[in-house]
Structure 1
Amino acid sequence: MPADSPDRAEILADRLRNLNLEGFSNLRVLVAGDFMLDEYLWGKVERVSPEAPVAVVEVERETRTLGGAGNVVNNLVALGAQVEVLGLVGDDHPGRLLTQEMVRLGVEVDGLFTGPGRLTSRKTRVIGASQQVVRIDRETRTPAPPAFEAAAREFLQARLPGLHALVLSDYAKGVLTPGLLQELINQGRARGYPVVVDPKGADYSLYAGATVITPNRKEAELAVGYSLARREDLERAGAALRESLALDYLLITLGAEGMLLFAGGAPALSLPTRAREVFDVSGAGDTVAALMALGLAQWGDPVLAAALANAGAGVVVGKIGTAPIYRAELARELDRGGTRLEEKIRPPAELRLLVPQLQAQGKRVVFTNGCFDLLHAGHIRFLEAARRLGDVLVVAVDSDESVRQVKGEGRPIIGEGDRLRILAALAAVDYVTVFTSAQLPELLSSLKPDLLTKGSNYPAEQVAGAEIVASYGGQVVLIPVTEPVSASALIQRIKNGG
């Protein structure tokens, strides 16, 4: 049967629909490479500098997210995998911020070493009036010292037994030296783990022996030294590259055209992508590397893994800016019956990754919490008003046990699962999660929403979590309640036959 035949495509689609993505939670992946801190300075532009013909940006807020190999980490965490890292950062404030962000996401950071005199790779983007004004790069590109290589080898020997896959994310900043690359590839392959490489530069001999490398068309052209615009040239070069590097597989990503998978002596397998309203390839390569590693580790099938990576990349290119793929989004893309409503319901662990990503895109995140038992018009007016204060509204709903502690026996009337779905059905609500009252401080500290809202029937000094929000520069906003409605009073009226 031809690789691109309709029958094969339908068989593959059926296999994808029946995958158990929950198994990703049992996988531990090591991401080695160049970790960066992406910073964004957001402001307004109202005048031109008298010193030079340039805009003056009055900075109003700052956001940060993981970049480089860190975006592979973002994808793996969003898909539910366990993650460890191996890299080198500076003994500086950006390096500490980067490490703190990984810890916040639950990533093991024992392999994130610091180098004296080395700068943590940092890309600062200044955004004025929704336009990028300038990007400032601060980094060290010199090869990592022998002391780091020795420490990395020792770390690798200690951690290898507990891994299931390795992703080598090379941005040519000097961390993945030729010696360390071969050590990672050889040790990973000796253990039978998939070793996935996201390559950089023209010399792919550095990655010889890996399980799979995942260049885009432009990167592949740089490696072979000529244009790959024609399909026949692309297929010939891909097959030759895979064979010369002794790779098990080669996956070339082609943007809107999908991907080409080269495996053994079989003809190249074309994987088309779905049409998208937005096609922003920022970070798509990181999604591909993460899903290839998970797919190969879980099922050992290159075609299945590549198709999964293609589906995931298709989701992220439909987003503006760099963003990871979440497991719920991937399940929906695989036509497993998911809905937009279900995508709104997220566990706190996913929100810890999602909220900073939204803020890094310039979105203002509003947070509120409550029982929302027996939803009424007052609740809806409040939520609509909260949503108008920003770009994204996150609602945290008290668990059933938490409601009982607050409201007493006999409550809630509606269980937490149904309360989540009812709130998710509202247009004003972007994301909803469940929590207990005791978890609120931790939730606010990890999410750091821009605004915390409550109704004005709550005195400001009694708003739980207000001091936490104030500590990082957030705001607490009391929304006027002009027509108070009490769910407890409604329930009592119903009990009394009113």
Structure 2
Amino acid sequence: MTNMNILLIQPRVGEYDFANIRLPLGILSIAALPEKNGYKINIIDQRTDKNWKKELLKSLKSNPICVGITSMTGKQIRFALEASKIVKQNSNVPVVWGGVHPSFLPEQTLANENIDIVIQGEGEITFFELVQALEKEIPLDRINGIWYKENNKIKNNQPRPFADLNMIPDLPYHLIDMKKYCAFDITGKKEYSISFALSRGCPFKCAFCYNIVFNKRVWRGLTIENVIERIKRIMDDFNIKSFYFIDDNICANPKWFKELIDNFLKEKLDLVWGTQGIRIDSVEWMDYDLLKSMEKSGCRNLDFGIESGSPRILKLMKKDITVPQVKKVAKKLLDFPFILKYNFMGGFPTETQEDIDHSIKLALNLVEENKNAYILYHTYTPFPGTELFDLAVKHGFIPPKKLEGWSVFNYIDWPLHYPSWLSKERIELLNNLSFTSRFANKNLKYKITRKTMRLIFNLYYPLAEFRFKHKFYSFFFEKEIAKHISSEFI
């Protein structure tokens, strides 16, 4: 009998797992087609299974067709490599990597001895065809969208065109224990909440964003009928009413977005929802009636990428918004009860202290004006494949030569590991701003799903708020405590 087993692994991210664990949507998405066509899928999630190594060794005994692993740039690479090494040391099963990072650096990824194949770009159709080829021993040169090793050489095939999202089956949620993900909804209530993707891509050209290369500035959405059907199924099957839409840009198609809200109301769905991907200029064109309809449909939170309060830096990153626009939209939203997250970044090439001060000033203005708003401050990270990456290299950044080197990259302390344009003093300031911003406003609490972290947050946020507002980082004892907790957890 033909082997029909496939093993998929969701790596840990690191300290972020301590606060929040969301559904492994990427893994579930690539599992959809094989599962529908009769393959047996086993998913191991390192974030929820403390005994994942034991489970991995057990799964390898069934000699799966392949092991699929996803990875972003950052600490996830470390944990993905750990799993890959176990697979190669204990079997001859092919290891397949997918995700944003291997898509941007496929050759460097394949240079690692524990990785056999890289899926570049969207993986649903490519992975299904790859599984069939591996099962039937069909030559890999017939599979579009992959890089692979053959006779100690790295080869690549033609890229794969974008898929019609509506042709990809609904996610096989039954393959995981839904109760392990998100014990609090997006408003902080003790109700289950899950991530859900309505669309992919964004037509804008932010120079720090992966979308320009990965999605080629193309936006694609599910049909409204498909969205409603899938959301209803989740609500009925799992009694879940809270959804966090993880779209890159949920308002990229205004007509589609308006139709979405109209149908939420028409179907009288008793849901609560928020979104991570909405732009300031999208809300600028919305009238009062649409915003009110969003509220009535269950919208409770909106996440914005402001990035900087400096007009010069906004222009540098091609954000295509202005500070006056941000302030205008912020005032507009005072009439609505939405929880607002404003993301900021500092540490860009050529950025000055004055630019950083502009960002801090704008951030504080936004949270002081609206009691439902909070901010997060990140250190700019030069991810491969983005336009600003080349500028970062020009200004002194030396990127890792091997895959393992990228495992230290995150929004906090990557400059501590690799040469860049940032001075030690600037790195320390950026790290301190980033750290305290995560605790500086109580409206952030609803994002935190683990009980221990919620308790720590409640105790610490008044001090964090004071430090961020006044840039006061003397006697910064709590940061060392956090490092200890993080190292123990990881």
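Bear in mind these aren't lab numbers, they're just calculated from the coordinates by the rules spelled out. This is a predicted model, so every value here is computed, not measured. Cβ atoms are built from the backbone, for glycine too; each structure is taken alone.
Brief remarks follow.
- Per Cα Rg over 2.2 N^0.38 Å, the highest-valued of structures 1, 2: 1
- Per distance in nm of label points 7 Å out along Cα→Cβ at positions 29 and 461, the highest-valued of structures 1, 2: 1
- Of the structures 1, 2, the one that 0.05 was derived from, the read-out being FRET efficiency 1/(1 + (r/R0)^6) of positions 205 and 389 (r between Cβ atoms, R0 = 30 Å, to 0.05): 1
- Per distance in nm of label points 7 Å out along Cα→Cβ at positions 21 and 181, the highest-valued of structures 1, 2: 1
- Structure responsible for 182, with volume of the Cα convex hull per residue in Å³, for residues 117-396 alone calculated and labels 1, 2 on offer: 1
- Looking across 1, 2, the calculation of distance in nm of label points 7 Å out along Cα→Cβ at positions 325 and 413 that yields 3.6 traces back to 2.
- Each of the structures 1, 2 was assessed by FRET efficiency 1/(1 + (r/R0)^6) of positions 13 and 285 (r between Cβ atoms, R0 = 35 Å, to 0.05); the largest value belongs to 1.
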